[in-house]
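Quick note: the coordinates plus some simple rules give every number you see, no bench work behind them. Please read these numbers as outputs of a predicted model, since none were measured by experiment. Cβ atoms are built from the backbone, for glycine too; each structure is taken alone.
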Structure I
Amino acid sequence: MSDPVIMVVKQTGDVRIHTVVASFEDNNIANATHIIETPNQLVLVDAQFLVPYARAFRDYADSLGKPIERLYVSHRHPDHWFGLGTAFADITVHALSETMTFIQDHGEDSISDHWKLGDLAPERVVVPKQVASPGEETIDGVRYVFDRVTDTEIDYHLTIRLPDVGAYFTQDLIYSGTHLYLTKHMGHWIRVLQEMLVSEYELFMPGHGLPADKNEVARNVEYLSAARQAIGDGLTGDAFKSFLLQRYPERKCPGIFDIYMPRLFAGASDY
């Protein structure tokens, strides 16, 4: 498998933001995970999907020479929490209560459902133990603002803002340079992204692809609008996929279609 992309995205005073992005090639979907480095510790956002990338993410975090104080899981899609069982079983994991419950109730089913991954999937489920609630908290001198966003790319999604750093950890509310995982909630998702466009933030940390700016947020709005219109025009299945591939040839990771289309059009399991 290709090596991940690793970069320091921003430094503001004593705060550095790092990103590790899995491969864009083959059937990979460029999972993006992040590290907030402060003077005394690290806070991580999401855990990667496949075993090699989860281990690479952990190795990179350990190379920074500071303790991992906690890890936040943004939502229940397995490409964001599978890596917990691979590389972060010793770390305090925070998540929304709905995400915790889903992983507790369906984590084993999800691993079983991904049997085709073979040894790329984790051998165990790690359930987050700490509830992440909406509100504000100061961690190692840095202000964090947590929000619980509903009915977008997923039913319940945790976002993290660092107002004093100007960084917005949107995870799967933004797909940067890749095709989006689409759901029935595209109308509300568009409205959430439009609020980002008029916010004070300029740096958006996505769940897939490289760090983004407001231009990419606007492109996500356009993509969602086009997909919504296509569904309204009656396109489904392969015709829908062909439409989006032709309209957005510059976007990477077309493997995402085969993951979400059975759920969007055929009522497949959420696991």
Structure II
Amino acid sequence: MSTPPTPGLYIVATPIGNLGDLTPRAAELLRSCSLVLAEDKRVTTRLLMHAGASVPMRTYNDHSDAADRTAIVARLGSEAIALVSDAGTPLISDPGFKLVREARAAGHEIFTLPGPCAAIAALTLAGLPTDRFLFLGFLPPKEKSRAEAIAEVAAVRASLVLYESGPRLGASLAALAAGLGDREAAVARELTKFHEECVTGTLTQLADRYADAAPKGEIVIVVGPLAGAPEPTSDDLDAALRAAMQAGESPSRAAASVAARLGIKRKLAYERALELGR
């Protein structure tokens, strides 16, 4: 008989399609924990059957409130509770960060059982630069808000990774082309499943392809960085740091955000932020 797991919250990554991707460690934890927190019990039931687990489940999703979290946190001192999403790694465009934060504040142990993540899987297939990337989750559904969100990252010197649904894919690709220029991109869908595919091309080409043909399945968009983007000048750095600090950010936070946006070393940005602050 295996040793019961230490009481606490376990963040358990689950397969994004192929149940064979569930790690042995995750399967063992699901069999031995006291409770599984699931986005959708119907989805997680299939996972538990695959793992040979028969444990109680409780729904935890975007609709869960403070009372739900309080009840869960109260049990963590004596029970091992697993948090799973419908697919992939919990907290990556899934609910959970408030629960993790409150569990940590209450002094409970928190463990992560890493595994599949659609964003990372799509990056490996896209054939685009992976040394620096920014995960954006889902774009806003409304046209104006979507354009504003895209404009915020247009100058980021990194590949961009987004989640999207089939019905919105064509419009999102067209908005990305309008806001970012006709960059190289990839659309990955049905990852690890029988119909897995990764279609590459420019944003315009992909927008045309999916304009009137919404695909099924979970979708990840990967957009390459701006080709031939000029290196930021010292004036660019100073202007960005001043704007961030005038908006109320500390030198440290301003340096972090500006460094990510301009693609420079954080230490360099921080040293310059301190100089400007004097």
Exercise for the section: Compare mean count of other Cβ atoms within 10 Å over residues 55-62 across structures I, II and report the one with the greatest value. Expected result: I
Practice task
Kindly point out which one of I, II the value 4.3 was derived from, the read-out being distance in nm of label points 7 Å out along Cα→Cβ at positions 111 and 199.
Solution key: II
Exercise for the section: Identify the structure, out of I, II, from whose coordinates P(r) over Cα pairs in 10 Å bins from 0, in percent was calculated to give 6, 24, 26, 25, 15, 3, 0. Expected result: II
Problem - At a computed 2.9 (distance in nm of label points 7 Å out along Cα→Cβ at positions 183 and 215), which of I, II - result: I
